[in-house]
Structure I
Amino acid sequence: MKYDAIVRNGSVVLPELPVPQPVDVAILDGRVAALLERGEGVAREQEWDASGRVVMPGGVDPHVHVSWPYLHARTRDDYAVASRAAAAGGTTTILDFVIEGREDPLEAVLARRRQAQGQSVVDFSFHCVVSDARPEVLQGLTDVARLGVTSFKIYMTYRRRGLAVDAETIAAVAERIAKLGGVLVVHAEDADIADEGSAEMKRSGRGAARYLPDAKPPRAEARAIMTAAEATARGGGRLGILHLSSAEGLQAADEARSRWSQPAALETCPQYLMLDRSFLEGERGQRFLCSPPLRGAADAARLWRGVADGEIDWIGSDHCLFLAHQKDEFADAFWDCPHGLPGVETRVPLTLAEGLSRGLSLRRLSEVLSAGAARWYGLYPRKGTLLPGSDADLGVWDLEDRTLIRSEGLHMGCDWTPFEGKQALSPPRLVMVRGRAVAGEDVTPPDGWGEFLSRSSGAPATELRG
């Protein structure tokens, strides 16, 4: 049989199988048509040689912020830049956020989709942020789900930004989302603890970055997780905790799961696995401000155990690109400094290098970098695997080829990186989205190749008809 393209001679990593498979990936009409014995099949257009390398499912990064507001600031990238950076780092699907605010939720989602359509090189979808439980907002979520956006985010902090919600709102939103067959994800930091801690630091003149972890301690995360789990259990549905940062937070999640069977999923990020609060104590500590803040080395060690043993379901980047001067302007006032770290390009190569050095299998790494998020957000098996029928999204990696992260070598448009000098795998030799090369050696990214991903809500037809 003839195929559009074949990736030959690689070791193909499948999250469904314990070890890589010595097969060729045959591609037809943008999908994996077959996994062939080596040397079988004929390619009409192109063959790619992956000898001595592994072929992994394209990365799914379900936590990115592009052109994102934070108080007085806005991140300095757009979908053209961010998606090219994602592709260069082996990520083929990104999920961004829509702030519902006080406008119609559907209109907010449509406006965000227009920003990405025609710009993104990789496939994309969104989460809809919900900041209150007014009847018209809850009813509007039906239209959002009908469009194919079936994940919804709640913040439990950021009162200054008008985003923080209480337990009753979480329960009401969870109940509505459950009827739509969607999932709820939460930024879990207790607003009372965070606000009181920040106010105390402000009164005492302790505005340097080093003081943020004390203003927002691990117990703020742990308390919020317990509150969100109990509220979601009352409302029904499924709860995911984003950017888990601490051992105390993970312990709270384990306790909540025993008590309420919530949260159903946990995410952490490279910054909580590979950095610690000592970076906040340096001369440029303000650049490392993010929420939740960086923790101690013991927290990172506990999170790595959670990644290895399956307690943590995926690793997202929480990509949020502020330039150095945007952060340096507020070096003495962490409460005004924009929080967030660039990472959509470095997530996969850093995690692969560090994970392999810690003995994690390629199968487990494919789970936390791709399949885990794809399953939770309704994208699997279209995304997150290379089984026949899935989209031909893949990355070809040389596991022996390492490099050091340098900001000047990245595609994100940043003038610094929190991972400067960290060891990572060298960039993938080939990255494909739906069978088309979008990054790699001698590859020119195709403008606007990325498609909006409509995800099934699983909601009853009567609900979706509103």
Structure II
Amino acid sequence: MLKKISKLLALLLIVVFLVSCSGGANVTENADAEEVSEPEEEAEVEEEAEEVEVVDITWRTRPGGEGEQDTYQQVSDSLDAEMENVNLSYDPAPYEGYEDKLLTELSSGTAPDIIWVPGATFSSYAEKGVFVDLAPLIEADPDINAEDFYSVVMDEITHDGMIYGLPRDVGTMAVYYNVDMFEAAGLQTPKELQEEGNWNWDTMYELALAMTTNTESAEDVTWGLSIPFWWPTFLNFIGQAGGSLFNEDRTACGLNSDATIEALEFLNKVYNGDEENGPVAPAPGTSIDAANMFLTGKIAMHFDGRWTTPTVRKMGTMNWDVAELPEGSAGKHNFAFWGAYAITTSTDDVDAAFEVLKALVSAETQNAIIELGTIQPSIVAEAATEAFLASTPPENNQAFINGLEYAIPEQSPWNINMNTLLWAVLHPEVNRVFVGEITPEEFAESICEQIDPLFED
């Protein structure tokens, strides 16, 4: 509002000055002419005032921490200063409960003009009709194109010819590893094995076995490996074995396969050991803080996404780097994680919101956030890629980019509720395997009977 008032005040001062100058001339030359010209001047003032009207736009994204939130605030302040017709406000929200808050606001029509939504649940929002279709805006705008962004993400955002958002970022998983531990043990690193073409489940397990010591002592233990238990990790292993969560057209469950059994058997060996060796990683459900143990030099290799880089930079006590995920019997597999900005239908000015949205996904804005190390750019622009590669450590940022070449998207099908599938059905059932309640074979035989009824007709 202050921006709007200041602009109007400046305009009125200019008008007063011009009227004063022209008025003096009219008095000396022709008083009648002054009386005729006044209505025209007033009309021009009203027209110019309308042209500089400033629109209030509010936007929100979910920050990964205080540092990231500060960066988004700086981005918002910078864009606000640059955009003459917009008062831009950043409305942060807490990480926990982000979507609960958003759902409440969308239901009441009080959501921000622009919101960020995570990939796995994006379609659940879009199908409610709360997002503006951006396709006609993009088509009419020469400064932006859907091809500017990675297609693996844009395909998820596009449905029936309509585009419901633009991606804030995209990211893959990698294996973080402790360089110091590998040097001390005289072992090849995951990156070195990758460069030789010999980075796979077997070589990873051999390294993890060699690095795991004193597992009976919570104080003195070191683990060779840490694989956090959530859907991307175990689904990545299933994908590396040739399996998939869905069938090809994503109309049914695809987990009733030998690939699922192969992957879960391997992870069971990692978490629980086998007849010959004990576990080489903390098992799901234990009280061990594996992420913190990696930061303090107690874990050699840790599976995670780009989002954990800022924490390792800040808290890590060791030399470290990253490598691509290992190959399975069917080759490479990764997920392209993403989230997208969407314009809500409750906005008062779609055109102004679209101008802000374009600025938020620009290479310049993404580069400012890339410096934190928290994201991979969603825009296929050389400047953004170069900025990402230069944001070190880790040295091997190329591993994250390489992962996109064979990654499948963090899927958001329009015919199933992913929150229900992933967290209410899939996670509990997979966990039953690793706590010994059911075998991998029993999981593969029964899981699709629980998932298939979730698909909409």
Structure III
Amino acid sequence: MSKKYLTVTALTQYIKHKLDDDPHLQHVFVKGEISNFYLHRMSGHMYLTIKDENTQIKAVMYRRENQTLKFTPETGMSVYLSGKVSVYIKNGEYQLYIYQMEPSGIGALHLAYEQLKEKLLKGNYFAEEHKKPIPLFPQKIAVITSRDSAAVRDIITTIQKRYPIVQLVILSVNVQGEQSVPSIVTAIQRANEGDYDTIIVARGGGSIEDLASYNDERVAMAIFHSSIPVITGVGHETDTTISDLVADLRAPTPTGAAQFAVPSLEETTRMITFLENELKRLIHLSIMEKKDRLKRLEQSSAFSYPLQLIRTKEQRVDQLTDQLINKVKERLYHKEKRQTQFVQRLEKQHPAKILALSTQRISILQTKFNNSIREALRAKQHRLALSIEKLTLLNPLEIMKRGYTITYSATDEVIKSAEQMSINDTVTVKLYDGQATCEVKEVRKDKDE
């Protein structure tokens, strides 16, 4: 009796066998919306549900198939799928085994580009703070592109025309195809091991499929982590790749990258010549200004009329001395006046009984006060004497008291050198307390050693 009953496993295996034998279910095409998307961290398999407005079906895309995807599936995304329908024995549920997946309404490469761009933007990989400055006068440049491309010929021609003294090294790579990404990444790493000043990553224009390698995260990370500044010139001016966004400088074309990488030798030479001439002009102008200043100093009264300057300074010293004495006398007067006022206040404010009891104390305080006043007066007088002594030492007439004189010619010019005197000349010698008229009997000149 029990033989006619199937086990659950047997029934499930039968259903699976029937589905697997149905040719219509071995290669189906399904359009739907992704729900409950889950990427297994260990196996790399993708588990999801495909649904429309009426129903849903579970689906799985194994790692070996999803590694070729150009984008990352997300919940809520509309997709086109191809695969087969079968039964998962353990759960007894039928599900779709996905072989291929494409986004609905937008290309996979473009979607991958937007997803990676958003990811790197959030990671701050495009920020200006990470951009390294491009050397102004490079000595050695690595050019990473295809050796046989038009882009490399444009770069070589442009650099040889603008700055032929720089050394160019071509690191040839595949610019598209399966081997292009590892080829470009390896070339960037090799360049960072060399003594290059700048790296140019370039290729000619093409479709988004042709430029796919430069939208790859591995290439973008190699450029971002390069210790050498990177200039990109990928595609045409309207093309902007992920590599352009992470590079230190983005050029619109390979030719533009070459122009950004080196200066114009002709323009640099003209600038050097201009700066040289400007420097000569400024030096000449500075010398002329200093000559004019020296001439003004030579014509100033200090050089033309030294005695008049001395007398002017003497008068100023006298004025300062009088002002100092008057200030000291004024301070002394105010001190004495305050002392008198203080004594008077003490006499008025103290009753006779308190004065009698405090006479001794008042006497002591008055003595201390008088001593303090006298000490202050002595200090001020001492400072006054020192100031007068210093002013006296600065008085030019005091110098003449020590035997110095000033000699004038018959035309009242100050004689500074023996060259200005001849025998029988009449000269006037100015002394501290008078002057003498003398006749020159002999002129002796000191000989140079």
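Every number here is computed from the coordinates shown, using simple stated rules; none is lab data. Model, not experiment: these values are computed from the prediction. Cβ atoms are built from the backbone, for glycine too; each structure is taken alone.
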Review point. Comparing structures I, II, III by mean count of other Cβ atoms within 10 Å over residues 56-63, which one has the largest value?
Key: I
Review point. Where does the value 15.8 come from, among I, II, III, when Kirkwood radius over Cα pairs in Å, for residues 120-255 alone is the thing being computed?
Key: I
**Study point:** Structure (I, II, III) behind the derived value 4, 18, 25, 22, 14, 7, 4, 3, 2, 1, 0 of P(r) over Cα pairs in 10 Å bins from 0, in percent
**Key:** II
